[in-house]
Structure I
Amino acid sequence: MEEIGISELTHGQVETLCSIAEEAARDYVLSKVPSRKVPVLNITVDTEGSKPVTVDVEVEITLSALMKNYDVKKLAKEATKQAFKAVKAYLRELACKSTR
């Protein structure tokens, strides 16, 4: 991810960042597959450092047997992309606020 140019993140901002990433990934998966067909959806968001912050997102999905022809790897990859997109948007918002 590129340098966005924000000041050091607070503990609260890191927590918010993790929540935003997790919610974006979850929303993406559940927009593609009904929740009753997703027995396992684990989303892990790890951060390291605060300036710069390094973010790692892992999405684990298991679909019901009825969804055997669904590309689960692609779904997880796209959910991860959505999480990073949300993280980037949040960090850009923080950068804009810090320059005011």
Structure II
Amino acid sequence: MKKVLSKIRFTWPLLVLVVFYGYLGLHVLSGSLGMLKWADYSEQVEKLEAEITRLQDHREALEKRAAQLRDSNLDLDRLDEEARRLLSVSDANDIVIWLDETP
């Protein structure tokens, strides 16, 4: 009986250490910050970078549109177009074709 108790006393720390390393290894692979999630994060980064470029292009288009309505370089055709669009007013002889500006 003493041999069995002595054997258990010397092997249980090793067993606990192996289980602990196995637990850590499992989380290194599949945890929320593990290797498998890293691939998902890199794909998500690519998608978000594409969205950032799309939004930057949209912002540039809006800034260009707003610049045309500033006092310093007022584009009268653009002002007339905006007024007609917002007020839904046109002459009887006008042919108005509204284009959808969303991508």
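Where a number appears in this text, it was derived from the coordinates with a stated rule and is not lab data. All values reported here derive from a predicted model rather than from experimental measurement. Cβ atoms are built from the backbone, for glycine too; each structure is taken alone.
So semi-axes √(5λ) of the Cα gyration tensor in Å, computed for just one structure, reads 73, 13, 9; which one of I, II is that?
Going through each structure in turn, the value belongs to II.
Suppose you compute distance in nm of label points 7 Å out along Cα→Cβ at positions 12 and 68 for every structure in I, II: which one lands on 8.1?
Values: I: 5.1; II: 8.1.
Source structure for this number: II.
Looking at FRET efficiency 1/(1 + (r/R0)^6) of positions 60 and 84 (r between Cβ atoms, R0 = 25 Å, to 0.05), point out which structure of I, II has the largest value.
Working: I: 0.90; II: 0.55.
That would be structure I.
Calculated for structures I, II, mean count of other Cβ atoms within 10 Å over residues 28-35 is largest in I. Out of I, II, which structure matches 0.00 when FRET efficiency 1/(1 + (r/R0)^6) of positions 36 and 76 (r between Cβ atoms, R0 = 25 Å, to 0.05) is calculated? Traced to structure II. Computed over structures I, II, mean count of other Cβ atoms within 10 Å over residues 20-27 reaches its largest value in I. Quick one: helix-only ellipticity at 222 nm (-39500 (n - 2.57) for each DSSP H run of 4 or more, over all residues; to 500) came out at -17500 when computed from one of I, II, so which one is it? It was calculated from structure I.
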